[in-house]
Structure I
Amino acid sequence: MTKLFNGKIVFRSLGALLVIESLFMIVPTVTAYLYENSDLGAWIVTTVLTMLGGLLFLLIGHGAQKRVGEREGYVIVASVWIVFSLFGMLPFWLSGALPTLADCWFETMAGFTTTGATVCADVESMSQSLLLWRALMQWVGGLGIIVLSVAILPMFGLGGMQLYSAEVTGVSYEKLSPRIADTAKHMWVTYILLTVAQTLLLYLEGMPHFDAICHSMSTISTGGFSTRNNSMIDYNAAIQWTTAVFMFLSGMNFTQLIYLFRGHPSRIFNDEETRWYSIAVGVATIFLSVGLFIHYGIEHDFSQLRFARETFGMSERALRKGFFMVASAMTSTGFAASDYMTWPKLLWVFVFFLMFTGAASGSTAGGIKWVRIGIFAKSAMTELKRRIHPNAVIPVRFNGRTVNEQTTSNVMAFLFFYIVIIILASLIFCASGVNFDEAIGTAVSGIGNVGVSIGQFGPLGSYIDYPTAAKWTMTAVMLIGRLEIFTVLLLFSKALWKK
């Protein structure tokens, strides 16, 4: 027996979210006015159309039952990214900033999914309003439109638990308070405070205030859109260190950060995923820094380093570039403090593999996430022990608790689909005319929401010359990666649509 689908609540939810998006659009509209940008008219039209679209959806959903079931939750979560992007791409299209509809859709989806891949070859030619909108899209998408909605939708009389469950489809999630809306509010307060803190630090360290705002929003959301063609390469060492630290923090589980800021650091030290993530960052940074130190030493000839100060300077540079790139790749931010494609092949291949990992669950990062990697690794080791002691009962334990078979199956299924999507996307990219290595690189970049890849799509490249069919495919891969696969796949499952 099929349960009746509550379509009105879907329209009502999307309408409320579109109204919220139109309010965010007021910020770049005012920016266009203050900076006298030529795209002010495009922004006014876009903001009005988005507000009217939201009100229309609210009208269609008027009188809806306040019941948000699993099906409705998954439909809202999957469709809101598409609807947001449809309206969000209008400024690029109406202003003529991007040449084709595919480019406008690509740039917008890369923003809201925090992928950070760009089709703009000359970012610095964009107006201030569009640059701010690129950063704002990532900032809104970073913690999740749905987490935002469960903090605000209760004002419209809508519940948020089903939406939050559909958005957070990882291994587990943790509420900070009995009410899910309060949990979302705690997250957003932390999110805002981190953004403000980084903005102030970057400004004090010499970054122009507009760039500081945009880069902070892109950092905390682990998005990676920059206002400069060379990303973070041209900024000073202090700015690069600050950005690297905030990328690392943004890769942590936000509930753990909240406990830290509340004065409970023991929660972080006792969390196994945080330890896995921190140790991985540390080990990868040491490996990359040593490799870069040797690389820089060979470039400058070790015998020419006459003073300890010169050696220290080269060591600091290697450590800074190494930590920055590890944090950027592992958290799927995609910022660059140097062009890693000019490094020895071993080093940039190592960076590429870091893009698979992701950071912690409950963060703004993409990728596989360390809780899944940890459970997968422990399951593999446990299976070896069972082979040696077939009659022994050896459970898989994570964070001091036994991992049930359903969770283990969830992890295995996720990894299976993750690899399958990379393979299918790579085949489509190759069929579109993309080189084999770049096809695999962009597929991994898309599903992990990293943005940067290898070859011409590396840290200083853009997707402007990417085949049109590949661009449309890439946007779909971005969306699937942002929703962590299951939210999208479940919509095509018969079981979801039956009682």
Structure II
Amino acid sequence: MGNPTGFMDDTRALPPKRPATERIEDYNELYLEWPEEKLQDQASRCMDCGVPFCHIGCPLGNIIPDWNDLVYRGRWEEAIERLQATNNFPEFTGRLCPAPCEEACVLGINEPPVTIEEVEKTIVEHAFAKGLIKAQPPAIRTGKVVAVIGSGPAGLACAQQLNRAGHTVTVFERADRIGGLLRYGIPDFKMEKHIIDRRLAIMEEEGITFETNAHIGVNRPTSELEAFDAVALCGGSAKPRDMPVAGRELDGVHFAMDFLTQSNKWVADGFPSTDELTRAEGKNVIVIGGGDTGSDCIGTSNRQGARSVTNFELLPRPPDGRPGHQPWPYYAMKLRTSTSHEEGCDRNWSVLTKEFVGKDGKLTGLKTVQVQFVPNPDGGRPRMEEVPGSEQTWACELVLLALGFLGPETNTMIQDLGLELDERGNVKTTEYRSNVENVFAAGDMRRGQSLIVWAISEGRECARQLDIFLQGSSELPTKGPEDLPRV
């Protein structure tokens, strides 16, 4: 513990953001550079707790107190070693993770928690700038060949770990670029895509092969997988939840991920025609869904020049602070205002969409009603009731459905392989292995829609279980390294 009084000397702080009026004019990342000493002050707030609950909050088991202290002491090379011991891609999580570790920070019991995520991002960016992150191809190859399906965070983590074990890995991606949700689901203002490309170049140098436009079970036969000793399915939860109400077929009602994917492609390629895009420019936009995907749609709509952006959430407005039934160290369901919300958005809670309305096949508005949740006399979850007299019609030309995902697509590869599904429609596994002996699954395809940090954790552990299947044992780490000494 480099500074025993650090948590008393400094309060929580984050780097300054570019003004909202400036940043909505481009798709660049939001935060400005911060002096190194400012970050070290923040790292010094870590109390090196006897029982560091941040470990419990982090699905990767990151050894956070160690690298906080190393940053405070200016020992950057050791800090990146500690960080990469548990996390393959801290440059992704340092930008995109909702930081459950910070919710579990012991200091957060009665003070603002340590800025763990910002320290994490700065460690990895410092390491890239100093050339500390280099390709590490395995010294020996096992002769085993493995296919990884899907190149999102779970697939990339699984592929890198399997490659480190000495197996020859091919990653199949159905899109035209590698990255999965990172590439086409996350707007550039949250993570510019050169961050992905930088990491992919290292992985290719390490010996991993990537194949794009390779949709197994569609334009590539599932039988191709028979050439591999084992297969890891990391294709994500790609089936969006729909809203089957009257008028759903109107032109102007779209799934959020379709909108974000098209926008991200436009940013990457500069499409010569807007005919291929569902654009928000000049439109009244309504985003239905209050999660991260909905927030991304809000930020993207503002950048595309929407006339107005309105956000609906079915559930009641959460409290500003931690609710009483979710005490520390739980990840609290409290009001969270994203940078996209700050840029301009009318947020509404307890709103149920009843009907989409239009003219000549095009969306012109939607009808809603306010709802309330009342105790269920039979017990169980509260019952939703409509509030009489609260009906309202909203003018809009574009509605984006950000309602979450129902599981993996099952009518192609999963069906061809004869895989069993669990009660939620995900691939059923035991220790990441499906009912087909050499087929494994990880990430959202196995556990359902979740966080990027969970995807990386799943990919790592799937690789370890697959390595055991191929080799009889594995030297890949479990959650959290036991072989690194504490600072």
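Between structures I, II, the calculation of distance in nm of label points 7 Å out along Cα→Cβ at positions 453 and 477 yields its largest number for II.
Given a value of 1.24 for Cα Rg over 2.2 N^0.38 Å, for residues 109-228 alone, calculated from one of I, II, which structure does it belong to? Label of the source structure: II. Could you figure out which one of I, II the value -8500 for helix-only ellipticity at 222 nm (-39500 (n - 2.57) for each DSSP H run of 4 or more, over all residues; to 500) was computed from? Only structure II yields this read-out. Each of I, II could give distance in nm of label points 7 Å out along Cα→Cβ at positions 389 and 413, but the derived value 5.6 comes from II. Using the calculated result 3.7 for distance in nm of label points 7 Å out along Cα→Cβ at positions 125 and 397, pick out the matching structure from I, II. Answer by label: II. Check the numbers for distance in nm of label points 7 Å out along Cα→Cβ at positions 197 and 381 across I, II and tell me which is largest. Structure II gives the largest value of distance in nm of label points 7 Å out along Cα→Cβ at positions 197 and 381 among I, II. When you work out Kirkwood radius over Cα pairs in Å for each of the structures I, II, which one comes out largest? When Kirkwood radius over Cα pairs in Å is calculated for I, II, structure II comes out on top.
A short reminder: the numbers here are calculations on the coordinates, not readings from a lab. Bear in mind that the values here come from a model prediction, so they are computed numbers and not experimental data. Cβ atoms are built from the backbone, for glycine too; each structure is taken alone.
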